[in-house]
Structure 1
Amino acid sequence: MYRWWHRFIRRRTKPIPEDTAIIWKRRLSIAYGLIAWNAFGLLVYNIYQGKADWAHYYGLKSDEERTTPPGLAWANTLGIKNAKVYRISGVSKVGEYDIVDGKSVTINSNEEQLTQDS
């Protein structure tokens, strides 16, 4: 596709001087930098204002969906009924739980007792 696009542009435009191209490249890079910096500032501002989870803030996500663990949400999205989920932070394991029939089941290793989360 690159060659086709390159030929298409070359046929329909005339060459510009190299100095002009460098000036416009510099102008566009400055404009891009300003837009990116402003977008980053808007992101930080929204996180500070409590709008980090924008889907929940604007009502696109319910409270139940917000409290669902990510592993369970992805298992439901992918249609996986039974799975074992390991929670990892850095290089250490933080926790684990099973998904049985699409529901989260916590295993207490000390008592070997199953408790089902709603």
Structure 2
Amino acid sequence: MTLIMKSIFRGGIPFIIMQIIALLLYYQGQYKDAKSTFFSGLVAFIVGAATVIYNIDQWSLTKQSIVHFLIMLATIYPILLFSGWFSVFDICRCLEGFWSFCFNWSSSMVDYVYSY
């Protein structure tokens, strides 16, 4: 199975499950929960799909980690802003969200490296 197919499979399963849950919530009139679940599904898809980066054996762990961070920064951070989880109307709040994103990513990478 190619890396692209693996990434679609790894990201697609949680995405489909989360979108079904979001639809059920929406039809029950729980619009805020449906919106959060929808965006959580997008995050789950991207995170799941990006795990194939660590299957590229020709790359060093450092390169895999940097590419993973850049993918997360280009995809997850905007989702966090557009979902309403971080304010986009105040530059300080955007920066706070950015630093929170970077700190959470770096701490999870430290955990991963020590378990590697």
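Every read-out reported here was derived from the displayed coordinates using simple, explicitly stated rules and does not represent laboratory data. From a predicted model like this one, the values you see are computed outputs, not experimental measurements. Cβ atoms are built from the backbone, for glycine too; each structure is taken alone.
Quick check on the output: 15.9, 49 is Rg and Dmax of the Cα atoms in Å, derived from one of 1, 2. Which one produced it?
Among 1, 2, the structure yielding 15.9, 49 for Rg and Dmax of the Cα atoms in Å is 2.
One of 1, 2 was used to compute helix-only ellipticity at 222 nm (-39500 (n - 2.57) for each DSSP H run of 4 or more, over all residues; to 500), and the result was -16000. Which label is that?
Matching structure: 1.
Kindly point out which one of 1, 2 the value 1.6 was derived from, the read-out being distance in nm of label points 7 Å out along Cα→Cβ at positions 22 and 78.
Answer for the origin of the read-out: 2.
So if we calculate mean count of other Cβ atoms within 10 Å over residues 62-69 for every structure here (1, 2), which label has the highest result?
Max of mean count of other Cβ atoms within 10 Å over residues 62-69: 2.
Comparing distance in nm of label points 7 Å out along Cα→Cβ at positions 6 and 70 across structures 1, 2, which is largest?
1
One of 1, 2 was used to calculate distance in nm of label points 7 Å out along Cα→Cβ at positions 30 and 102, giving 3.6; which?
Going label by label, the one that fits is 2.
Looking at structures 1, 2, which one was relative contact order in percent (Cα under 8 Å, 6 or more apart) calculated from, given that it came out as 10?
Among 1, 2, the structure yielding 10 for relative contact order in percent (Cα under 8 Å, 6 or more apart) is 1.
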